[in-house]
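Undergrad: What follows are several structures.
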Structure 1
């Protein structure tokens, strides 16, 4: 993971290290951190593909006001990953188009 460890002004406090999956690949992040932050720390820069032009989008506003970070999380599409906390065992997937609700969504 590629994280800022030390900062002269900000004190970083992370939850416990947990595993989650991104497009079927196991990754690590810190519980409670935004999903987008965990993905970014693992080198993931593309979160979704737009419905009409199939253009890629990634981390943009980081405050939940845009739709760039929409992803499918545990089978639920259109989750704003920049404001959704990471939990152990989450299944995060690149969203293609408008997203499709998985039949096994919880």
Structure 2
């Protein structure tokens, strides 16, 4: 799969800070009720990936996954991961940093 996710400079800075503290990271685009559509950040291997999770690409050198059903709905936009002031998702490593990851989108050209 081609890289269909990118990060803003603000997100890359937060990734760097979290990597220094927690080591290698991984992301999963949440679609759950608790954290809305926030991208969730975990220590690599902390989240068990299922057969329906797809590697969407990498941001800051870290793998970014999305559930196949959610991908079907979001397959055309390029996902842009940003970091803004606020509280991260309850189970995401950005929680407690004063910053949180947020997903924005940009329409991609269909190939």
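Where a number appears in this text, it was derived from the coordinates with a stated rule and is not lab data. Just so we're clear, the structure is a prediction, and the values are computed from it rather than from any experiment. Cβ atoms are built from the backbone, for glycine too; each structure is taken alone.
Undergrad: Can you say which of 1, 2 returns -1500 when helix-only ellipticity at 222 nm (-39500 (n - 2.57) for each DSSP H run of 4 or more, over all residues; to 500) is computed? Present the calculation step by step, with values, prior to reporting the outcome.
TA: Numbers: 1: -1500; 2: -5500.
Label of the source structure: 1.
Undergrad: Using the calculated result 1.00 for FRET efficiency 1/(1 + (r/R0)^6) of positions 48 and 80 (r between Cβ atoms, R0 = 30 Å, to 0.05), pick out the matching structure from 1, 2.
TA: That value comes from structure 1.
Undergrad: When distance in nm of label points 7 Å out along Cα→Cβ at positions 72 and 96 is computed for each of 1, 2, which one produces 0.9? It would help to have the intermediate numbers written out before the result.
TA: Numbers: 1: 0.9; 2: 3.8.
It must be structure 1, since only it matches.
Undergrad: Please compute percent of Cα pairs over 22 Å apart for structures 1, 2 and give me the label with the greatest value.
TA: Working: 1: 28; 2: 23.
Comparing 1, 2 by percent of Cα pairs over 22 Å apart, the maximum is at 1.
Undergrad: Same structure again: Suppose you compute P(r) over Cα pairs in 10 Å bins from 0, in percent, for residues 24-63 alone for every structure in 1, 2: which one lands on 26, 49, 22, 2?
TA: On the way: 1: 26, 49, 22, 2; 2: 28, 61, 11.
The read-out comes from structure 1.
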